[in-house]
Every structure is written in C-alpha cells, then in structure tokens.
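Some structures are shown below for you to check.
Every number here is computed from the coordinates shown, using simple stated rules; none is lab data. As the structure is a prediction and not an experimental result, all values here were calculated from the model. Cβ atoms are built from the backbone, for glycine too; each structure is taken alone.
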Structure P
Amino acid sequence: MTKLPSSLQKLINEFSRLPGVGPKTAQRLAFYLLKQDNIDINSLSQAVANVKNGIIFCSQCHNMGQTDPCTTCTDEKRDHSLVCVVEEPLDAQAIDKSGQYSGVFHVLGGVLNPLEGIGPENLQIESLLARIRNQESGITEVIIATNPSLEGETTAMHLSKVIKAQSPNVKITRIARGLPMGGDLEYADDITLIRAMEGRREY
C-alpha cells in the first residue's frame, strides 16, 4: 500500500483533531491546501499562528476582545445592571447579534461536566459571584443563557443555587425554550434568539 508523504499525513492528522472534522474531511482539506499557491498557504499559516497573539480575554467578563476590559464592559450605553451568562464567547456574539439585548455578558468558559472532570472550580463561576457581590456593579438581574443540553441545564441549576444563596435580592432568569434541546446558541437564527430572550422567565 502506497503511503502518503509524512508532511501531508501529519497535516491530515492535525486536521482530524479539529471538532467535527473526520478523516475524509481532513484529507480533502489537506489536498485542497496542497493545490494552492504559496501565497495563500502562507496567509493561512500566518493567521493560524497569530490567532492567540491578537486576542485578549477580558478580566471582567472573560469574553474575547482586543482590550482589557473589553469594549462591551466599558460601553456606557449598555445596561450594566443586566448580566447574561453564557458558556462560550460565540454564544455572547450570537445573542448580541440579535439586537434585542443591551446588557453585558459573563462567559463561563464551558459547562459543568463531572464525567470529563469539569467542576465549578474549572469555570468562571467565582468571578461571576464576585461581580454580583460588588455593590458598585449594580447588578439586579442575571440571565442564565447556557445551552439547553443536559450539561447546560445542570450548570444553570448550579448557578441559580449559588447566586440565590449569596445574593437573594438579585433576580435570576433563564432564557425561554426558543432553542431546541441539544442545540447550540452559536448556530441559532436571530428570530429564535429574539424569542428566547423575550420569553425568559425567573429561575
């Protein structure tokens, strides 16, 4: 059996490690790049190499940005009394894109998943509680917008419990069931997100 050149096989292996990319897709991507000229490949490799260098994670909300604090946290036009808690930065971007939310965000960096060893200490939960406890922040409502998956629901219940225990006067709401069970905020359309935000309820 003819073996692929080691450099090409290594590229296929690296592509295969990406989420949602199987062996066949990895091969197609590798062979596609092989056909491109050096300028295209160099631009791609430079973009991949610089992706982490050009991104800063906000020390307040833990969202991606180019400054710390991020532009969302420093935007005086936003309602800073309203905090929407999401799993990942792309979830915050999806909600913001709907145009129906004017508050600020808090990115957890994942969800609780005991089977994978992800507990409360592995997420940005303590920093969220610190933001709520800080009287200067003026937070009056926390919207829990984790994905409607088993892990997302578990995380939502945990957040509700710890927030109520430490800050009983803060209103806790959960986005409505405008999203399918097992779906991701990142891929939801604007109408679905608008309905989910409008139909949120106290948790």
Structure Q
Amino acid sequence: MMDIKGKFITLEGGEGVGKTTNVPFIKNYLQNLNIPVVVTREPGGTKLAEKIRDLLLQSNDESLTSHAEILLMFAARAQHLNHVIKPALAEGHWVLCDRFTDATYAYQGGGRGMALETIGWLENFVQGDLRPDLTLLLDVPVEIGMTRAKNRGGDLDRFESEQLHFFNKVRQVYLQQAQQYPDRIKIIKADQPLDDVQEAIIGALKLLLL
C-alpha cells in the first residue's frame, strides 16, 4: 500500500550532468510501477514562477544583485510549493522536481558566496519542515559537464555563462550537502555509461519503495 502522502524526489547537479535525460527515465520507471508522478522544475513550475525563471536566466542590461537573485529564487519556490508541490503530495502523487533548494545552497551559496545560514533561514521561512524524501545528485567533473552543456547548442543562459571557478564552487557545496545529509542525498556518478547511471538511479529509488 502506498502512503496517502506522496513522495518528494529532487534531481540535482551542475551543468551538463544529464538531468534532462534522466527526468523522463525516472518518470517512466515510477509510472511503470503504477505510481502517479508530477514532474516539475525550479525555478519555475507555475505561470508566475516561470516568469521569475525568465528574470533569473536571461541576461539583462541591469545586473541582478546576489540578494535580488536569491529572493527571486525563494519567491518562485513559495509559489511552486503552494500551487504545485504541496497539493500533489497531499493527493498521494509523487513529485519529481528538476532542482530544488539544494541548488540554492550550491549556486547562490557556493557560486555567489551567500551565507549558508541566510539560505537556511529562507529555507525554513518558505518551506517550513518540508524537505525532499530523496535527492539524486548527478555528479560529474566540472570540465566534462561544461563541455556537454556547450555541445547542446543554443545560447548559454545567465548561469551557464559563468566561469569554471564558479561551477567548481557549486560542485563543492553540492558534495558538502551530500556529506551532511547522506540519508537523503545520494550521489550518482554521471560520468559513467548511461545504463550504469540509470541502474544507480533505480537502486536509489528502490529505497523509497521498501
């Protein structure tokens, strides 16, 4: 019997780690087990939050301060939580989210140098005690990830255009988060063949099915 409350799964990682490939894989795996799944993303997930996403990802003539950036992230998250994530979980759906608050610790904390304590305060303010049940951290060396991202073609967004040292700090905080919360965050080595990556993902998902 499935719990009345659904499970909350987040997929994390830097640029080019394979989240776009593995989101539909995870969705299909769970649906084949007759688990109802809502797939969403951050920043975004609602009409208003998607507009905030555009502000965050597009380059503008007016530079976005680090403080404005993190407040926009949590503004989008507040909308997303109350209009999508919490209602879906309450209905017994599982929620699969492409990035969540761990990304804020990594990008705004590691990359931008914002105090992790400040992020923690905003996390508690916006989320209360809601945390993911499982976080899959797809991890590759930064150079590999950035090469993959550039090979996708198209223009790089405001974050993708950052320098390597920015992404090295992002990765470092992601790995620190995984060390701090080993029961929730499972590192998936994403520089191995795709079949091996997805086998590791299934192994982690099975922990929620016990």
Structure R
Amino acid sequence: MTSEINKTPGFKKFVLGPIETNCYIIYDPHTKKGVLVDPSENSPVISEYIKHEKIDILWTINTHGHADHILGDEYFGYPVMIHVLDNPFLSDPGLNLSAVHDTPVGNISAERLLHDGDKVRLGDLVLEILHTPGHTPGGISIKCGGLLFSGDTLFYEGVGRTDLPGGDQHTLEASIKEKLMVLDDNIKVFPGHGPETTIGHERKYNTFF
C-alpha cells in the first residue's frame, strides 16, 4: 500500500512582487485540503485560483520570516505556521526587512510554531518539515513525496544569501549538505525564487558544493 507521504500533491506556483517571489499552493487533489506557502503580496489572482479550484486552505506556511515571503499573510487571513526560531520576524519590521518599505509588517501572529520533523496533514497528504537554517535561523524546507519546496535555502545552481539579520553561511551549508543533499537525485526542488531544479542537478552543478 502506498505511504501517505509518497502520494503526489497538487500544486500551483505564482510569481509575485518586485523580486519575483515564488508563492505556492500545495493541496491534496482528492480532498482539496491545502496550504498557501509564502504569499508575498495581496494577490487577488491567488484568491481567484483558490475559489475556482475549490481548494480548502487550512494554513499559510512561511518558509521563513522575510517580508517578501510574509507580506500577504494578513490579506489572506489563514492561520499562519512558521518555524519557532523565525516567529520573532513576524512582529519585528527590522528583522523581517519590511522597515525599509513604505508598509512595515509587524502584526502577524503564528497559530502553530514548527520544529524539525513536524508533519502537516492535508487530507491524505503529509507535508514533512525540514529545518534548514542559514538564510534565517528558522528557515524551513517542505517535502511532500518527490517534491521539495526549499524557500530561500536552495536555488537553481545557487543558495540563499546569508548577509541579512540572522544569516550564517556555515549554517546554511550544513543545512543543505545534511538535510537536502541526502535526498534522492530525482527529488524536484521548487525554490523561493527562480526556476525549479532537482537535487541531482544541484549535487552535480551547484558550485557551492
């Protein structure tokens, strides 16, 4: 019998905002239970898609607490999940970098704080939470079957920057080597910015490793 976590999710990618943040909807195609990942702005296009596809969004999951990944949290109004170490970013415009914009963000509250190894159930799907710090202290990646949503940890032939508050290069490298590079080559990676890739491609061509 097929394991729950190996079932194939439905998902949709949206590229939003001035620095082209990838926002994702991940859902169980049978029950239509889903999550919204990293809404970077108040996008009616996302709302229209959710309504058209009749997806029941249970949570917003922020892969980390930077403004370009949390700006739409309040607009959509779903309960928010974030790693416990990035929870302070939701209420601190300095940490989340929104202080440099005209609309600082500091009023978001998380309803569930995540830890490494946590699982989020969506009908018959299970999302696995991998704590992958380095870009921020509480950065996470989300694995569902053969798909990995890597936030700003791992990009196509690149990695997340570490020169922002809470960033650390050695920690980021350890996260990728110990949590992501141990995965199968055929795992498809959907990052927080830029095109998709695979673990195998990054193992071979990413110059950081």
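Suppose you compute helix-only ellipticity at 222 nm (-39500 (n - 2.57) for each DSSP H run of 4 or more, over all residues; to 500) for every structure in P, Q, R: which one lands on -15000?
The read-out was computed on structure Q.
If we compute mean count of other Cβ atoms within 10 Å over residues 21-28 for structures P, Q, R, which one ends up with the highest value?
If we compare mean count of other Cβ atoms within 10 Å over residues 21-28 over P, Q, R, the biggest value is for R.
With distance in nm of label points 7 Å out along Cα→Cβ at positions 61 and 125 derived from the coordinates and found to be 0.9, which of P, Q, R does the value describe?
Comparing all candidates, it corresponds to R.
Taking mean count of other Cβ atoms within 10 Å over residues 101-108 from the coordinates of each of P, Q, R, which one would give 13.4?
Here the read-out was taken from R.
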